[in-house]
Structure 1
Amino acid sequence: MDSFYNALPAFSELKILFNDANYQNIPDDWIVVVADVRGSTLAIEQGRYRDVNFIGAAIITSFLSHVSPNLPYCFGGDGATLLIKVEMLNRAEELLKSLCYWSQASFDLELHAGFVSAKELKALGSGVKIAKYQLNSNVCQSMFRGGGLTLAEKLVKEDPSRRVIPSPIMDQAAVFSGLTCRWRPVPATKGITLSMLVDPLTDDSNVLTSVVTELEVILGGAIQHSNPISMEGASYHSFFSNVRRQVQVSGWRFNKQFIGEISELLITFLVFNLRLFRFFSTLDDYVKKLPQHCDFQKYDDTLRMVLDCSPQQYEQILRLLDAHVAQKQIVYGVHCSDAAQMTCYVDSVSDGEHLHFVDGDGGGYALASKMLKENMRRQKS
């Protein structure tokens, strides 16, 4: 992004994630990009959450491919937010218009997307503070607080004049380049894949620190050990299912490029489903380190987690959250499934060159968000 973002110190201990000392205000010349899949609940009811997740991830990966590879972002399942600099705005606007167009044309999913400047958010009383959380030695994840991202999303959702008008300025294949959704949902090893959203009702950072500390006690160790992505049980969707997805993102055109894409798909299907990657050190290392490249825990004014837990641990987590609700410290939303969904951006299989966006299968964050909003309304009534 620039020297400001690159110079941010990174931390790796989740318990200090909520410490304001780890966050810095973003510069005034930065802009928040907001994009959200409309009608995601209906799409989920129709069994299309894989598509919803794909578009949510495409919002991020298209910007990493065509605007800058070093942008702060947060994946929300059925949408995403990113930060760009003002000099990137023209390119970003062309891309966002194209993404909205191809989301509708290729997936029949409407995007509401637009921009809000950091300067305007500050004038409205909500800033954006950013921190860097170290996932592994080569990958950092952006974390946010200050209320600015929440306000930006609200402004874009409620004001049509802020939203871009869909237009195919960039072609379909370019918009979706590098993004794949080839893995079947990854089964929970302990029984439940829990998608969880927690909103603090106070500025006291100790509240969410306490929640995370108590979670670790329930889960029997660091949150990292409850990563829902275990490659032991992972496998690709059927070859023909992945061919259909490839046609959706690149269009049907029988030429040399398309034949190359299908050939690559066939090879990777065989390599990963027959577990032949074990015979190739680079691919074996990629599979082993893949869980370390997953965004299963994040914070953007809301604590977002996808966890692998047992039914007993799930009941304990609910009791923990309800205890904090009773003290009027938080509101929360959860969704349970038996697997995690993973959407992948692979620039290369080298460490640090691939990203994997994680959500709960069958609704995940989107349905947890629905519950969170209902609980918020009850809290205010």
Structure 2
Amino acid sequence: MANAYTPGLLVTESVIVRKRRRLPIPGEVMVKVGDVVRPHDVVARTQIPGDPETVNIANQLGLEGEEVLEVMKKKKGDPVKKGEVIAEKVSFFGLFKTPVHSPIDGTVDNVSGVTGVITLRRPAVPVSILAYIHGTVSEILPREGVVIETPAALIQGIFGVGGETQGVLEVVAKTNAEILNSDKIKPEHKGKIVVGGSLVTADALKKAAQVGAAGLVAGGIIDKDLIEYLGHDIGVAITGAEDIPITVVLTEGFGQINMADKTFALLTSLNGQVASINGATQIRAGVMRPEIVVTSEDMRQSAERDMTSGMEAGTPIRIIREPYFGKLATVHSLPPELHVIETGAKVRILTAKLASGEIVTIPRANVELIEG
């Protein structure tokens, strides 16, 4: 049962979590619809072009723009090494040579016969997008990424810092009023997400970083302690990209505030399970909350069984994917065999009857049951 402590703040032991995992620029999607992925699985990858570096060949060799083409040792697309000769002017019947060396490792991106300037580009930077949660690929965003969904326990916080990480939840507080201090952080917490009660102290932050904990969860923190930990003041922009060793999620806010009873009870019930957490927070338009997501394999399998067994002809459903996103319908039929969809994946489908009377075919993962 979900409990909204502030507008948009969700704390629930069971909800369908959907995560859109998207590349910054077009690339290659590594999975297909129906694949089960783990948090560290690469679902999409690309290469971001390296920074450009211009070299004024005409100026360095005292040539006109069009003359540069005649002295180039490299052409567009050629790889170059730092210090390698990329152009050379020969004079006095070959007695004198004036070379121009590459200032970087990279490739020749452009050679201009008008300006006499060439552009070199540093090596591309590989970028991989991880699944982040344990779930099933429900949608492919061609050349961009995927949508992953799974039944999970979800706890959203008020504020957080640090990016996405995973670890086993370790509840070290006996009550939601207990302070998370350095004494409670042990060497065995390396790689784990440590859960306290009312307050996380500055010493606890330092100790957690020393032992290599993955994250900390508590009710609140003293703002000056957080600023000291970050090394800079807290701005109004989005958090989550800080260069810090651990992720911190605050469930209640700033100061010594007891974690909400139901939040603490839920986290305690999840003790020992693997969680995915993200401290990214954005308060302004496009609100983003820090979160703790715990997917249970049993929960996921149970939800899949419930979806299959709970649907039959006439069952009311809502379609949650384009081109029929948001439309209400009823199940018309449930073919048992797998069907090949546009992406080439084989999935289970259903036919649904829209309010207009039209019968459409949809992957079963693209609908949700409407509870009576």
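Values as computed for the structure displayed
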{"item": "Computed 37, 36, 24 for Cα extents along the principal axes in Å, for residues 60-139 alone - originating structure among 1, 2", "result": "1"}
{"item": "Which of 1, 2 leads on distance in nm of label points 7 Å out along Cα→Cβ at positions 28 and 108, largest value", "result": "1"}
{"item": "When relative contact order in percent (Cα under 8 Å, 6 or more apart) is computed for each of 1, 2, the largest belongs to", "result": "1"}
{"item": "Origin of the derived value -12500 (helix-only ellipticity at 222 nm (-39500 (n - 2.57) for each DSSP H run of 4 or more, over all residues; to 500); candidates 1, 2)", "result": "1"}
{"item": "Structure (1, 2) behind the derived value 15.5 of mean count of other Cβ atoms within 10 Å over residues 124-131", "result": "2"}
{"item": "Top of 1, 2 by mean projected area of the Cα convex hull in nm², largest first", "result": "2"}
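Values in this text are rule-based calculations from the coordinates and carry no lab data. These figures come from a predicted structure and were not determined experimentally. Cβ atoms are built from the backbone, for glycine too; each structure is taken alone.
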